[in-house]
Structure 1
């Protein structure tokens, strides 16, 4: 458990930590953005729109961020198009409470859902599980802030690379 989990109000001044082994090389989190190899994901969205992909060298696990000489990793940024509340089972903490429709098909990527994070704004709300889908096909369950809104951006690191055309709706 991290300080930002215990005291969500700290998220205004301290970014949520990220696992360096799961993100591409030289990834740095800020309170509202993620920089991958010096590239701001918010700026990437400004230039390219969503969904978008940023590829860089993968990290050798256990080396605290040393770039792999051969491996690649990427980050996919998607925009939330719709949010529906799901029936909640009070006995389960692992049941998704939100169903998100996003503008990219994450089923073709190899996402690391536990590392998904909100970019573009700070949220001090508690994290809940959300079923993330495209075209009504569930693809993965991600932790998101409870106050997630339509238009918010979610960045998800992925193992390997994924072409942009694989994310686009067909």
Structure 2
């Protein structure tokens, strides 16, 4: 996906920033040519501020997306992921595990989930940052209960894991 987006906008870095921000936030285009988060319309000025670009860049990016079949198929079908529980986990008596991943990230989610389930702890939510978007992607796992620090050394044994934080 990122290869396609970068290829289509390679001469326009500001448009790439808009496309990245739209994907990061789960923003899609609708048939009316407007940007939405679910059914909430996002105005051009707000998106421009978030992407740190001029408002005109939003319009030109939308035009390119509307007129390109591959980009159209991507951006008209984005669905927002919903609430991420990380910042409210403590209030809900849930645990948070953040796992920083190196370049070898294959299988980390499965290995991590397996380790957590062996401890008899349920997983409420898992969120992995895009390895192509983030320099040091982080896998965030929200558990049904707080997790003790003794499990950190076990996470660090998983191939590709570079750092672990538990909250």
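What follows draws every value from the coordinates through simple rules; no lab data is involved. As the structure is a computational prediction, the values presented were derived from the model and not from experiment. Cβ atoms are built from the backbone, for glycine too; each structure is taken alone.
Tell me which structure, out of 1, 2, gives 18.1 once mean count of other Cβ atoms within 10 Å over residues 108-115 is calculated. Please report the intermediate quantities before stating the final value.
On the way: 1: 18.1; 2: 15.6.
Structure of origin is 1.
For relative contact order in percent (Cα under 8 Å, 6 or more apart), the highest value in the series 1, 2 is held by structure 1.
Matching task: 58 is the computed value of percent of Cα pairs over 20 Å apart. Pick the structure from 1, 2. Walk me through the numbers on the way to the answer.
Values: 1: 50; 2: 58.
Traced to structure 2.
In this comparison of 1, 2, the computed figure -10500 for helix-only ellipticity at 222 nm (-39500 (n - 2.57) for each DSSP H run of 4 or more, over all residues; to 500) is attributed to 2.
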